[in-house]
1. Say we calculate mean count of other Cβ atoms within 10 Å over residues 549-556 for every structure; which of P, Q gives the highest result?
2. Computing relative contact order in percent (Cα under 8 Å, 6 or more apart) for each of P, Q, which one ends up highest?
3. Which structure, out of P, Q, was P(r) over Cα pairs in 10 Å bins from 0, in percent, for residues 69-292 alone calculated from, if the result is 8, 32, 34, 19, 6, 1, 0?
4. Assign the value 37, 35, 26, calculated as semi-axes √(5λ) of the Cα gyration tensor in Å, to the correct structure from P, Q.
5. helix-only ellipticity at 222 nm (-39500 (n - 2.57) for each DSSP H run of 4 or more, over all residues; to 500) computed as -10000: which structure among P, Q?
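Nothing in this text is a laboratory measurement; each read-out follows from the coordinates by a stated rule. From a predicted model like this one, the values you see are computed outputs, not experimental measurements. Cβ atoms are built from the backbone, for glycine too; each structure is taken alone.
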Structure P
Amino acid sequence: MKLIFTILAFSIISIQAWAQPIVVTNTLTPAQLVNGVLLGSGVTAFNITINGAPGLANTPIGNMGYFTNSNPSFPIDSGLVLTTGNAIGAMGPNLATSSTNNLPATALVSTDPSLMDIAAGTVQNGIVLEFDFIPTGDTLFFNYMFGSDEYPEFSPSTYNDAFGLFLWGPGIAGPFVQAGYPNGGANIAVIPGGIPVTINNVGDASNTNYYVFNEAVSTPTYGDAIQYDGTTVLLTASADVQCNQLYHIKLAIANVGDQAYDSGVFLQAGSFNSDAVDVTVATVSGDTTIVEGCTYADFIFTRPEAQMNDTLIINYTITGNAIEGVDYNNMINPITFLPGVDTVILNLTPIQDNIVEGFESVTITVQLINPCGDTILSSGTIYIGEGPIININEPDTIVQCANNNILLAVSASGGYGPYDFTWTSSTGINLSTNDSITVGVSQNGTVEYYITAVDNCNFSYTDTVTVTMNQTLAIDTVYTFPSSCQPTGAVSGVASGITGVPLYQWTGPGPGGSIDASVWQTLPSGWYYLSVTDNVCQVFDSGFVDILNPPIADFTAIPNNGCSPLDVAVINNSLNGTTYNWNFGNGQTQSVTNTNSLTTTYTNATATQYTIQLIVLQGLLCSDTAYALVTLDICGCNDPAALNYNVNATVNDGSCTYPIPPSPEVHAPNVFTPNGDLNNDEFFLTWKNLSSLQLTILNRWGNVLFDVKSSDLLLSNPTWDGSSGGKDANDGVYTYKYIAIGLNGEELIGHGFLHLVRH
């Protein structure tokens, strides 16, 4: 019986799975790999040989190596790898569907009969690792995976690469021969049914429930951890042994049929155990401290698979200065393993009491006696602490000059990372959620920003970051002197607080566009910009050079709209000009030296708009411009129905004339014969020059038999078929009436008699 008790302390952390290959090193000797990597508790090894040669035990062998793994897709974290080629050839990613890496492989000294027996073929190359050991328990087991690039193309085939784990000693019997063990040995690297682990026995075509496909052309199952195209699942080899007796074991792997396409076996570190009772204490996170209100610990009790068929009850003791039920939750004691269960997990959650107590301890102790009569005692301790004090490392920045690009970057420590940050202004405005921020300062003094760090346990701390501006350089005064239309203006600046030798620079519309001096003369009107730079800073200011008595363009167009031809007078209201350049927009221009009014005529066949432009000049350098818009209409008859319709007319001048419509006419027959002979079967009126007609039929008693009005006589002229209410009217005399409206609006009203004759 074997019990493993593990303490897992959990922090709230984010785990990311990267597609990383395993790392294999083949610099360790076989003796170092067996004793330091493969063997777990309860096993003592000696007489280590490689391919039957004791001297090779202390020499690194290319076929075997130590591997580590950080890829969560691959089920073994670390261990010993044995291969038919170079051990480093087992490293991923799986870039080839058939890989061979024979150098520097160590060939078998001779064909190994045990391997040849399970492979049913000729052993070509590989490695045989053998050693003696004495177990301290009654069960031996270890975890392994067999993989190969023979998969899947040569499974099954004559290239039946094989792995065997052959065991000899008391209580072991089988067909495999080893000197000193007359009962023979057994291969314990088998799947259920005693089937040896070989290419042909486990693969795409046989015992597929023990096979994992990992070929490069698909998405590799192991996330590029290893090179091999396929492996077995994680298997366990086990055997019943006798305490403190001598046993011999052989781990052998080889190519069969040829030396191409590597195969290998991954043996889990520390998994070669004897089933002695052992208690180990471990923390998965590497940290034995948990925090009130944040983290917790899982106590994981594990027993070996060989004991899973029995019920096992374990009592443990809890000690330490933390109080159960007060500082943490009540724990179940004892714990019970039911048949088929190999793991029991107890959770320890600290209770947040907001009392400063320092670190408090919880110690779990288990005492068991193994089947060999040895007492096994082991314990583990978890520490409970209060929430941490978070420290923020922040810069308090001092600048010598106004700056809009000041970087403030902070970091946090003392809590449980990662940290979330929030920047806030002194007025409470949220600025950023990064660990850095860019700010600006424009005047002397101190500006405060608040930075809050929140760790993964939601503990927080707020600190203040200050930005201080201590600028001495300043522009005290900017003088400007106005200019006439001849450049007579000037600018001047005075700075103070200068460090070193200053550089003055003016820029603007003056001669050359700039000058390196504090004074600039003979300038036209406009904006001018000054910069002063000393040894530590640069400052800016500006000034506007005004203009004396500039020309002002102003005029009025009277009228500004009318019918073609249109005479327009322009009244010049301009000031301070010496020359007046007119452009009337109709092809006429005029340049004068006075402000007298001018007249121009606009004529066009279609309506349009004209822009009048006046440029007032005062010498060559000063001018001003004014505009006015004149709208020209075409006056006439704009009614399409009129005889004198003008398609270009935009204004109706009342001149439209119209045709006189003819007078309306209506005629009625006095007899009709609705007898179905298609001749005079309907009664209707004939008409001329009508816009609408209403026809009414009455019998001799004045009853209305038919009454229809139409305003579209060409398509629907009122017509009586000699019936009323769905029945034929009798022969006789009837009265008709009509109301007609002529095209000229004249109304005609008439009546008469008609004879209805059917026979």
Structure Q
Amino acid sequence: MSQAILEGIRVISLCSGIAGSAAGMHLCEAGAEVVMIEPPANRAREKQALFAVLNRGKRSVILCLENAADRQQLNSLLASADVLLHDFTPAVAQAHGLADAQLTADFPRLVISAISGWPHRHALANSIPRETLILARLGLLDEQPAHRPGPVFVRMPFANWLASWLCVVGVMARLLARDRDGCGGIAHTSLAQAALVPMTMHWNRAQTPTPAFAKGLDKHIPIPLHQCADGRWLHVHYSPDKSPWMAAALSEFGETEVARLNALWPSSHVAPNFGANKAIIATRSAQEWVEHFWQHDVAAQIAAPFGDIYFDEQARLNGYVVEVDDVQLGKTLQPGPAWQVQPPARVGGSAPLAGEGNAGLSGADAVIPSQLPRSSPAPLPPLHGLKVLDLGAYLAGPFACMLLADLGAEVIKIEAPKGDAMRRLERIFSGTQRGKLGVALQLGDRQTEPAVEALARWADVVHHNMRLPAARKLKVDYESLKALNPQLVYCHVSAYGPTGPRTDWPGFDQLMQASCGWEVEQGGEGQAPMWLRFGVGDFFAGLSSLYALLLGLYERNRSGVGQMVSSSLLGATMLSMSEAVVLEDGSLTPIDHLDAQQTGLSDAHRLYRCSDSWLVVAALQPDEVQRFERLVDDQPETWFADQTRQAALASLVAAQVPAQAVLEAQMDAFLDSPEHAEAGLHAHYSHAVYGDLQQIGAFWDFGNLPLSLQRPPPALGQHTRQVLEGLGFTGSELERLASVGLVAL
């Protein structure tokens, strides 16, 4: 068997939360040895299914960090390690002797990635790192639609999962920089930065906005989730009007009746006959409709119960479902790796028994690298010098390439002369395009082939999320471009994965949320399903593709050989279901369900309406729950309703119960905040159309290595002439192409 990509890399993990534990799993499945350090009583083991998934293939060592001898053992392990993961706040890390300055001095080649609640430079850096509290403080609980007015509890722990991907992307970028510079260093991220990832679509502010930019995308736009005749719900993306059944029914209704039905609902930017579609879909069963739509290339999925996707043929054929014989749970079906590289991911065996590695594992059993840091004239971004060709559209592909630009890569975005399809949603488009040089060029035309070939030869990386039949038609598929540039690392993001009956089907984030059960769960018990507005599937897929891409680059640096790597919306969204696995008898392990009011999961972990506004309680430890119950005297709703939020929070703080005001309408407040600016969470630049443009800033802190956040999103064709003339094309050639509409200058 060929050597795994990260074979020989040792990772020490001091993580108890989802984000850090999942990051260790991602690295483990790329071949790294992951040693999880756990305390003598590890409460993370109480969530058996989640623990089994997040820690499969790892080795367990029990250490008590308050004990001097155990601290010495940890230092011995760190001396032989390449990567340290932890999820401590800076104050806790300092108390355990794990402050950044000390670690970088003692272990100069060590890559240190902390996933705290807030960035280390933030005023809230030492606040308790709990996702619900962070979402409340940022105002994101107010960004999600609900069945009722007011903020809503978000059921999926999406910030934790996004943070796991940010972490491993940061680690891989640091490992690549270590090969360049000879030294390690920090690669920190946080739950707050991860929570802000989806808000890149929405939280942008311009000095001179166009009407479309100023409008943004309102959270109350109707989502095409339609109830069918059998009571099940179907999510349809884009207009289904041309499918035969729908077209016939619309014709039978006639223009007057269609207009009447449409008027019952707000207008939809994806379905002009939203109301009529809803009435027509209610006449047949969900299965009938989804099969009909699939036959006619309409993207749709049934909003399935949580766990049904484990038995889906497409998921299993792509390795998104794997069989693991767990020492505690027996034979299980678990979510598999969301990415494909060569050599392939290796799914580990059972999560370890507590402390099973104590007897046989020490720092002395690995070779301690002797290479000393090389001097560098000036610190460079982690991916400085990497050349990226971005052929993507919508969200997953462009967002991944934007992050490559943030990390220092030179990114050229190619779009048609008429513009990327997302340009009409200007704020969303801008949120995934910063840092790029924009080239408006028509792909697939014989006259532009020389330009495409020159760009392919220039690039180290090609990244896109178009359907592969389209890529082949346009001659930008892997085989075509590999012939021009054999060392190319070619990264593709699909909807449903690279094999199986749905390989080339259209798919969108909403459909993956539906099929993976998250829409049912977000709707609340007994309520209609509801889409999680944050577009999480797109961002999961984009970040997982970025991890696969960096693994491919790491492998190319070793072997000299390029390759095609991939990820998908389905695989990346499925991984977020790791809190439940299927047991040998076919049953699904239980999960917590959101209540019908969409306020929370239990009395101690939910939103409450005080006399004037909302707050959220996140008492997750047994002692915290006991203190909460004593405080509210078994009447929590009455207790909160009878007092102001300020008074309730004061009582909760005095009782040491974790809680947070639920802030609302926070975009401007976020972009005005000095504490967020100080932590690097803002980015400013001058845009060709919008004047001063302010957006969400850094998603990592690399300490001594800078990020590259200076270039605004490109206007259409803004850099066409600069880029193509730089590749040897003359001005007259470009003018000729522009005259026939094949480029925009």
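1. Of structures P, Q, the maximum of mean count of other Cβ atoms within 10 Å over residues 549-556 occurs in Q.
2. Q
3. P
4. Comparing all candidates, it corresponds to Q.
5. Q
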